[in-house]
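> Listed next: structures, encoded as structure tokens.
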Structure I
Amino acid sequence: MILIKLGGSIITNKEKPLSPRKKTIDNLTKSLKKISEPMIIVHGGGSYGHYWSVKYDMHTKEKKYDPKGVAIVKNSMIELNKIILDSMLQNKLNPYCLPPTDFMSGNKPIIKKIKEIEKISKSRLIPVTYGDALWYGQNKTYILSGDKIMTHLAKILKPRLCIFALNEDGLYADLKSKKLIYELKGEHPSISENKMDVTGGMTRKVEEATKISKMGMNVFFVNGNKPERIVKAVKNRKYEGTLFRSK
């Protein structure tokens, strides 16, 4: 089984609020059609969820946030998710929408529910979930990032491979020269932050990818603008991106 994260920066234009990159989304879903293994898709919020999270000052910490902000974030994520699902259907895939409330209780994953997601993925359906604003309890809510969902799913399901589709070729040793880091094992490089991304941007992705690799799974960072690289990674062909090699 393959676990794939479609980053918010690749499926939306983060510089412009509420702007999906529909052509890119279609190219990604066409490439997913070439993968014959069971897979689970997670996607980020980009200029939908993240935009409203910033506007209403919502974060990953459980707090009493503005209920209007919570409502708007959730509504925007449903809107973005529908765009992804429609693209998959148009490209003859069988998406199965799974809001994170289906497998999370507060900030804890429900193990039984997550194991059921694997069964769904093996039935010719493709589970699709996403980062969202979630109820925590005691009138508190929080932002659950798609990157964190990747770690929750990987820990319980132990997929053969985890892939993060980014708006870059991978991790760079130097941002000016864009010298690519091809492989990491246990290292945790410092990453510059995108201030708009309240769920941690590239730093959060590196942290979660490192955690997953330490659990014994390979993690690829690939450029989602070149979706054939996702297919190459799945098919064990010469990869182009950054590999977090499992320990």
Structure II
Amino acid sequence: MIASLLAPGECRVWWATPGHRTVETLSAVLSEPELGRAAKFRRDPDRRRFLTGAWLLRTAAATQLGVRPEDVVVDRSCTDCTRHHGKPFIRASGRRLHVSVSHSGDRVAVAMTSVGALGVDVEAVPSTPVDDLARCALTQNELRAMDGLPPEERYEAFTRVWTRKEAALKATGHGLRISPDKLEVSGPEEAPKLLSWPLEIPPGDIRFFDLDPGDGYVAVVALIAGDQHVDVVESRVFGHRPADDTRERVLQAA
């Protein structure tokens, strides 16, 4: 079984690779809007990442709701337009599920909890200079912290800071409609923490949990959880055979 039932106070993150299921298998449970969005991707790797994320989200939610994946109601309405590319919500009577999806390279992540709104972000560590992007995305304090690192460490350091910002903004549903340089987070060598941002939610209500996406990647999940106890569990989806599907580990509790 791919997904497991959420325990009270638990956040689960499921990992998959874009090639772990056929396109036909992935597409079979998706809605018309999801299939329409997938068809608009020009590059096959981008299409496969989206299909995998949509399939994994439905599979995980179906387990929680006791329904078939194709019967899960996923709302991706955008607040700014009529396209279905907004923060996903699971519409279900009697059950509140908060979800988030992210993908980069050959990593696809779906996060889910009933604790509170959340955002997950995974990024491949870049292999080319990030100076221009850093100047647009980081605060002056964050830039100074980056400048104090050896050049070979800056790529991963930038990615750590970036994923924290994007995960927090995905949790609120704002995404990059708020410029990332309006947020300040802890340094890349420090425990992840939101220091300031232009929203009314107290920064201390945002809880970060570093994830383990494997070599060459950085990932984090952000929860609007206040001081609630949260257990974060990562489940890895591998292979094509059911016996190989899921391996789990409790990442951390806070």
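> If mean count of other Cβ atoms within 10 Å over residues 69-76 is computed to be 16.2, which of I, II is the source?
The correct label is II.
> With mean count of other Cβ atoms within 10 Å over residues 61-68 derived from the coordinates and found to be 16.8, which of I, II does the value describe?
II
> Which one of I, II has helix-only ellipticity at 222 nm (-39500 (n - 2.57) for each DSSP H run of 4 or more, over all residues; to 500), as calculated from the coordinates, equal to -11500?
Derived from I, not from the others.
> Let me ask something else. For mean count of other Cβ atoms within 10 Å over residues 37-44, the calculated result is 11.9, so let me know which of I, II that is.
Label of the source structure: II.
Coordinate-derived values only; no laboratory data. Note that the structure is predicted; figures quoted are calculated from it, not measured. Cβ atoms are built from the backbone, for glycine too; each structure is taken alone.
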